[in-house]
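Quick heads-up: structures coming right below.
No lab work stands behind these numbers, since they all come straight from the coordinates. None of the values given here were measured: they were computed from a predicted structure.
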Structure 1
Amino acid sequence: MDNVFQFSTADWVYVFLFLISIIAGVVDAIAGGGGLITVPSLLLVGLPPMTVLGTNRLQAVIGELTTSVMFMRNKQFPVQGIVLGLIFTSIGAVIGTLAVGVIDKQVLEKLLPVLMVAITLYSIFAKKLKATEATEPVLSNTHFMVVCGLLIGFYNGFFGPGTGSFWMLAFISLLGYTIKQATMATKPLNLIGNVISLILFIWLGSVDYQLGFIMAGGQIIGSVIGSKCVISYGNRLVRPVFISVTLIMTSKLLYENFSSTWFV
């Protein structure tokens, strides 16, 4: 009877990752970037890097699926062209995944911090991110879904970090969406690329299913909370969270890419 309420180390790991994934699910539903929370947490509990990435994809896919369903059930969800976008994003992601062993990633690793700095500055100063009504689109919906689906889908399959931010920026700057509409439309398109990436990790045997599904439970809770916050509070909530996430991601990337140069 004395041992009934005693927790083993493994139990505390499960509780820790479950709670972390709830927080990550809320953040990811609102502005993306939940991986900034879950990936370091998985590394902290001692998983090998490849297993961390695969397990993170599993729980993130379930969280994004939950968020996508929540948004798509809402009457404010911008449905035009989504099916076309899913098709071309899938094609781009497959091509990107196949290109992983062929193309050198170092150029993207150096370019990504620059792109994230640009996105961060845009998110802070651009008037479109403050708009509460949709603005005039630059591209037709069909052209947008084909071109951005292929390009961003390829990037997601090939590299991955910051994909949600690229989708958000594209929807706002090219289709004239409000940041709330962009958040909703981004989720299913980001989801399909992550599913394809997850299949690769499963094929490589780099997924811890026990931890992944425990975290997925937390992701579902967090995703429901986060998506309801987006629907209820819209731009007032999404913009500051999005800016915060991009600032953190940009700082992290700058540190990882240039610290070795600065501190030699």
Structure 2
Amino acid sequence: MLAVILPIGLVVGVALGALGGGGSIVTVPALVYLLGLDPRSATTGSLVIVGVTTLIGVVPHLRAGRVRPGQGVVFGLLGVGGAFAGSLMSAAVPQNVLLAAFAVLMLVVAAVMTRRRRAAARAAAPGGREAELREAPMISLRPFRCGCQAVAVLVATATAVGMLTGFFGVGGGFAVVPALVLALRMPMPVAVGTSLVVITVNSASSLLFRLGQDVSLDWGVIAAFSAAAVAGSFLGARITSRVRPDRLNLAFTVLLVVVALYTAVRSISSFL
């Protein structure tokens, strides 16, 4: 079993550490199809794995000055209501429906990551927004220096991310990173680091809401998976400064599409 857990955990950790989002989304299919957990246990176990990984994985980003802890905590707390609602909905949905919806989510994430990669390429071009974002001032927590429209986007995104975390057991970093860039004008590396704080808060709150539900967890699998993911997150943090993010983004997007199609086929076949 370790031969399966270790490489998958490393992939999840690398994606979380390097991209700040998207990595946790392969955790649930891996727990279901490779390790034999039922979907509800897998989504709950994923919260533990992702929460532990991001909590420890944020350390190298913090040391490198790529984290704004106060804003990350506030963003996470704004999503607590959504996390509660998502946890309740997850308990009421049939497991095959949950997996089918998860396949759709993975395809959406793949599309978001593709759009982010293309936007980053445009921003890096002469006259793009990269220089503007690098020169953007540090945004203090008191108050958030953004317009009303940006605040509305921030609150709506935080609530939606919390709901995704509660329902699917994913971190939601694929939505957090662009929200931090657009609403709070964070440079991309800082948004990646800060998103790990948000994911930790979302995962912890969603897990607390699920503890009252009738869910059994395989703590041996979760511990091994978490250890591998933590190791991968440190590697991913180093990759951030050494490997072009667009290449890692592309590779992981392809993986997401493959896993999404496999999950869709397996879940849809259960309806037939």
Structure 3
Amino acid sequence: MARIRCDFFSEALGMGTSMTVLLPERAAAGIGVAGHATVGDPPVLYLLHGLSDDDTIWTRRTSIERYVAPLGLAVVMPQAGRSFYTDETHGNRYWTFLNEELPEVCGSFFRLSARREDTFVAGLSMGGYGAMRWALREPGRFAAAASLSGALDVTRRRDHPTSPVNPAVWHTVWGDREVSGTDDDTVALLDHAGEDLPALYVACGTEDFLYEDNLRFVDTARRRGVPVTVDFSPGDHDWAYWDAKIQDVLAWLPLRRDG
């Protein structure tokens, strides 16, 4: 794999930002790592970070580079601050950056497939919310979307008395805006889900403080007839869990195989 830390100027954010990108490489001489590159432009996974992290965290806390090397899969990990991947009320336009600018920038910098069947999104915690919200709002873009320990019920989480998120974060992101029932409410987005959705995957540890939020999301999806692959198993809100589960997500992705 080639690993690139890419610093660039974002028009949507009006400032410089960064992303970490893994690109497939046909390299057979690396000891202990099998390289693979697909024929043509490679499929791409947008992999989103959590509230306290940045674009480097997946490569620092997991072996994501080693896991994707034999798959011929590119991985794009953007930096999004503590924005919940939204256009913040008192901050910056991270939804516009994610949804409009980032794919265009990646397509101009790197050779990546632009086909829906080759495009995936996943994330953890805040990034799990971002991944599921992106997939439900833009279903025609993705073949599959996965959430690990996602903050999938931000309406409930925002008002929860034991929420670990600083109230200043909620104020920056949403201010006094109502979230319930809007396009920022992933549970409500299930009410308007069409038939041609990407495959959805939800994993959360049963000891995680976000477990009840994930249960509500999955229960709502099932009531609305939205298919979801569910993995609720022992685990907490930590990197031991996410390092294990991202491997399950990669095995689940409907990657095309070279014939």
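Taking 38 as the value of relative contact order in percent (Cα under 8 Å, 6 or more apart) derived from one of the structures shown (1, 2, 3), identify that structure.
Working through the options, I get structure 1.
Could you figure out which one of 1, 2, 3 the value 67, 45, 37 for Cα extents along the principal axes in Å was computed from?
Details: 1: 67, 45, 37; 2: 52, 35, 34; 3: 54, 40, 34.
Traced to structure 1.
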